[in-house]
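A.B. asks: Below, each structure is written out as structure tokens.
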Structure I
Amino acid sequence: MRRAIQFIDTGTRAVAYTLGGVAIALAATVMATDIPLPDLASRTHEIVGSAFLALMGGLVLTAVFAWVQVLRLGGPEGRHGAWFEAGVQSANGVATLALTYTLLGISIGIGGLSEQELTPQTVQDVIRGLTASFSMAFMTTVVGLPLAAVLRTLLTVTHARVLQRPRGLPAPTP
């Protein structure tokens, strides 16, 4: 029963940290771009799509959950090593997902270009379709790669700090 409660506690902390990070990122983006939040949300959904957002959210939440577990368990690597590895693999999954969607967007754009006749009358529509596909392609990379780097850094630095903590000291509460 105690383990189940600790697991639920870790999960709620991971959700809280993830939602807090999303709120800070949204606030910074709104301030930097002057795009109202509802417009930003709809544009993001339109550009990258629901599948990307769901997959990215799941991977980020998994990495944050693993980070909280590393902090909570502390001690020698044997106590938290599997969680550290799970977190790093989730962060790597974020980078892989971003690059996969980049290639997908480029492929969709080129595939759409090959199916259309390019004439002076159709060039505007062809370019519009191309830029929509390329927008998804590059936005996933712009968001995914730095996010993956932040998650890996968070996990790696925390892991190193936990290993350097003198034995006998309790793990700090995240």
Structure II
Amino acid sequence: MKLVLLYVLLMKAMVTTFSGTATLPVVRQDFVVRRGLLTDRDLNLAFTAGRSGPGPNGIYLVSVGYLVAGVPGAAVGWLAMITPAFLSIPLVRLVGSRVDNPRLLGAIRASTAASAGLVLAANVPMARDALTSGFLGAVALASFAVFSFTRIDSVWVILAAAVLGLLGATIIH
């Protein structure tokens, strides 16, 4: 794949979804469904690698770029990830004075709802690939419940889920 096309596809995801993890449905559509450059498993790997350490939510695009085109692809993924931040400065100056406009607020709310729906649609196939047993599904459901209804720090929830996953893997296999 040409690096310019890789940059354009990753930038499309970043710009049309306000960056972060909301880029996932667009990336999946372009790289898994349309072009077959990655599998759902590859995208899970890239997403997990990007979310395993500190940094911005969209850093997994560096891993996507790497899986598609090696080290140059990773550099392109990083460039695509940071470009919107530089573009946002003039945009904030332009739109900032109009932030109280009801039409603008309605557009922001509608795009947020659409983005949430896209994230859900992209995560269902990836979840099917990652949750290979009822036990792992139960761990995922319990983690979701703890995230949603408690104030327990996410580090502890992720650590507990990892330990349960390891224990489940040794007991089941």
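Where a number appears in this text, it was derived from the coordinates with a stated rule and is not lab data. Just so we're clear, the structure is a prediction, and the values are computed from it rather than from any experiment. Cβ atoms are built from the backbone, for glycine too; each structure is taken alone.
A.B. asks: Ranked on relative contact order in percent (Cα under 8 Å, 6 or more apart), which label among I, II comes first with the largest value?
C.D. replies: Working: I: 28; II: 21.
When relative contact order in percent (Cα under 8 Å, 6 or more apart) is computed for each of I, II, structure I gives the biggest number.
A.B. asks: Compare percent of Cα pairs over 15 Å apart, for residues 10-113 alone across structures I, II and report the one with the greatest value. Could the numbers behind the result be given before it?
C.D. replies: Values: I: 71; II: 65.
If we compare percent of Cα pairs over 15 Å apart, for residues 10-113 alone over I, II, the biggest value is for I.
A.B. asks: Work out which structure the value -26000 belongs to, where helix-only ellipticity at 222 nm (-39500 (n - 2.57) for each DSSP H run of 4 or more, over all residues; to 500) was derived from one of I, II. Don't jump to the answer; show the numbers that get you there.
C.D. replies: On the way: I: -31500; II: -26000.
It must be structure II, since only it matches.
A.B. asks: Going by mean count of other Cβ atoms within 10 Å over residues 26-33, which of structures I, II comes out largest?
C.D. replies: Values: I: 11.2; II: 19.9.
Looking at the calculated values, the largest one is II.
A.B. asks: Also, I was wondering about something else. Have a look at I, II and say which one yields 4.1 for distance in nm of label points 7 Å out along Cα→Cβ at positions 66 and 98, as calculated.
C.D. replies: Values: I: 1.6; II: 4.1.
Traced to structure II.
A.B. asks: Which structure, out of I, II, was distance in nm of label points 7 Å out along Cα→Cβ at positions 42 and 130 derived from, given a value of 1.8?
C.D. replies: Details: I: 2.8; II: 1.8.
This figure was derived from II.
A.B. asks: OK, next. Thinking only about Rg/Rh (Cα atoms, Kirkwood Rh), for residues 106-153 alone, which of I, II has the largest value? Don't skip to the answer; put the middle values down first.
C.D. replies: Details: I: 1.24; II: 1.11.
Largest one: structure I.
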